[in-house]
Structure P
Amino acid sequence: MLHLLYVSIAILQKILIPLCFITAWTFVIMLVLTLWRTIKDTTDRAKVMHQIPCSTCQYFTNDYRLKCPVNPHQANTEQAINCQDYHGRSNY
């Protein structure tokens with residue numbers, strides 16, 4: 001009985017050790033790829049957000065109730081990137 005248990009444990013070890021090795025490295029690789037994709041998506045999003053010119057516009061009030069009296073629904077959004085009413089501040 002003890003010999004049968006020893007043999008079955010030896011067979012399981014031959015199967016489980018490579019399987020656990022592959023599973024662990026797959027997990028690590030997927031973690032690194034997910035972190036890389038997250039960093040890339042974040043930097044891409046930041047590049048788009050830095051194109052919004054609202055903070056340098058003369059109509060921008062920086063008041064949370066009404067950020068822009070000309071286009072209040074577009075202020076500080078991606079729609080404001082090509083705003084037709086944008087005028088830079090003269091004393092910025």
Structure Q
Amino acid sequence: MTPDEAEYLDQLHGERRCYARVMHRYGGMTPEEAERDALEFYPYEPESAPYRRLVFHEHPWHWAMQAIHGDRYATDHPELADPPPEYPAPG
């Protein structure tokens with residue numbers, strides 16, 4: 001495994017954990033449902049995939065809030081625009 005692959009896998013698993021945590025806590029999913037949803041939203045992409053890390057450009061909080069409340073979540077729910085202080089960073 002290359003160092004880049006190891007770094008990618010660490011980031012992928014961290015993003016999945018954070019996304020699943022939000023979907024469970026704020027989206028009303030069971031832990032199992034949230035984990036499955038995170039695996040589907042953050043699939044493994046091979047090193048040759050041209051946009052492999054594109055999904056990482058936004059915090060998992062954003063993607064989860066968008067899935068729960070829609071594209072306008074930050075406007076319609078300004079209190080959710082940023083994760084709360086207790087919300088951990090991915091990684």
Structure R
Amino acid sequence: MFKSENAQSRDEIASYLRSVADKLEQGDAITLKAGSESVTMEPTARPTFEVKVEREGPVDGPGELSIEFELEWDENSESIEDGAGSLEIE
């Protein structure tokens with residue numbers, strides 16, 4: 001539906017994440033825009049929050065590291081079951 005990928009400073013990334021966090025906290029829709037493309041999403045009150053850390057590349061050499069943050073929800077449902085554990089970010 002939408003994809004944007006480019007190198008940015010840590011401050012710029014933090015600003016984007018802060019904007020998303022503010023929208024989530026306020027219960028507002030989140031609109032993403034890049035060039036002529038845009039998408040507006042309205043997460044449910046209790047979406048599933050997935051955090052994934054990955055290393056891609058050869059086992060015996062340097063690779064690419066990533067942290068992925070993902071919100072998921074069923075378009076036809078208002079809530080999704082709770083996960084098994086709680087996430088902590090330090």
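Details
- When distance in nm of label points 7 Å out along Cα→Cβ at positions 21 and 69 is computed for each of P, Q, R, the largest belongs to: P
- Of the structures P, Q, R, the one that -19500 was derived from, the read-out being helix-only ellipticity at 222 nm (-39500 (n - 2.57) for each DSSP H run of 4 or more, over all residues; to 500): P
- Test item: mean count of other Cβ atoms within 10 Å over residues 37-44 calculated as 15.6, pick one of P, Q, R: Q
- Which entry (P, Q, R) yields the derived value -0.89, -1.32 for log10 I(q)/I(0) by the Debye sum over Cα atoms at q = 0.16, 0.21 Å⁻¹: R
- The greatest value of Cα Rg over 2.2 N^0.38 Å, for residues 13-60 alone among structures P, Q, R is that of P.
Coordinate-derived values only; no laboratory data. The structure displayed is predicted, hence computed values, not measured ones. Cβ atoms are built from the backbone, for glycine too; each structure is taken alone.
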